[in-house]
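Coordinate-derived values only; no laboratory data. Keep in mind it's a predicted model, so treat the numbers as computed, not measured. Cβ atoms are built from the backbone, for glycine too; each structure is taken alone.
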Structure I
C-alpha cells in the first residue's frame, strides 16, 4: 500500500510540475503578446501623426514632393505588415523617410518657424521615443519567453505543446548600425 502512495505522490508531483511549466509558458507568451500590442499602439499613434505632418509641410515644400511621396508610401507599407520581422523592416524604412523629411525641412526657415510644424515634430519625436521603449520592453519579453522555451526540460514540453519562439524587433538596416559621423 505504501508503494501505491509513493507512486501516486510521484505522479501528482509530476503533473503539478507540468502544470507549472505550462502556466509559466502561457504567462510569458501573453506578456510578449501584450508587449507587441504596446508597440502597435505607439505605431498607430505615429501613423495618425504622419498625414498631419505631411499636410503641414506640403504648402512649404512644393519642390520636395518626392520626399513627401516616400513618407506616405513608407507609412502605407508599414501599416499593412503584421509579421514582426517584416514589421520591424517596414518601420525602420518609415523612420528613415521621416529622418530625410526632417533633414529637408532645414532648408525652409518659414516651415521650421511654423508652430504647427514644431508641435507635430515634437509629437513625432515623443512617439519615436515611446516606440523605442516599447521595442525594448517587447524584446525583453521575447528574450524571457524564448529562454524559457529553450532550457531543458521546458524545451521538450514546449515542443510537445507546439509553443514557438517569437522574433525580436531588431534594427533592420546596416545604415542604422553605423557610427554617427559628427562634422563641424
Structure II
C-alpha cells in the first residue's frame, strides 16, 4: 500500500485554482444562434492541461463539471445543473476532462510536435463529443451539427489553441522554476 496520498495539499490548491479559472473564463460568453455559445472555457481547459499535466489537469476539469452538475453556477452565463450537461452544448462540457488529459499528455512529452498534436487531438475530441450530443439532442444530422458546432468556431478556436499553447508553456516553465509541480 502506498502511504503517499494521490495529491498533496499543494496539488489540491493548484487544481482548485485552475478549476476556478475555468469557471471564471466560462463567463466570457458570446451567445450564437445555433445554441452553442462562444466561450473561453476551451482556452481555460487547454491551458489547465498544459500547465498542470494530464492527471491534475483532468482533475481540475472534472471538478469543474462536478461543481456545475451539483448546481454551482460555473457554466457559461452562470448556468448550472444536469440539464446543462444533457443539453445541446453538454457534449462539449463533458469533453473537458478528456481535453485536459490529452493536452496535458502532450505537454508532459515536452516537445513542440507532441504539444501541438495534444492540442489538436483535444480540440478534435471536444468537437466530436459536442457534435454527437448536439445531433442527438436536437435531432439534427451530423452535417447540421458540424455547421452549428464546428464551422462558426474554427478560427476562434485556432486562436485560443495557439494562445493556450504559448501561455501554458510559459506558465508551466515559470511554475516549475518556482517549485510548483
Using helix-only ellipticity at 222 nm (-39500 (n - 2.57) for each DSSP H run of 4 or more, over all residues; to 500) as the calculated read-out, with -24000 as its value, let me know the right label among I, II.
II
Here P(r) over Cα pairs in 10 Å bins from 0, in percent, for residues 74-161 alone was calculated and came to 18, 42, 31, 8, 0; which of the structures I, II was it taken from?
II
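Using the calculated result 24.1 for mean count of other Cβ atoms within 10 Å over residues 50-57, pick out the matching structure from I, II. List each step's numbers first, then the result.
Working: I: 18.2; II: 24.1.
Structure of origin is II.
Match the computed value 91, 30, 26 of Cα extents along the principal axes in Å to one of the structures I, II, and report its label.
Numbers: I: 91, 30, 26; II: 49, 36, 32.
It was calculated from structure I.
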Relative contact order in percent (Cα under 8 Å, 6 or more apart) gets 23 when computed on, of labels I, II, structure II
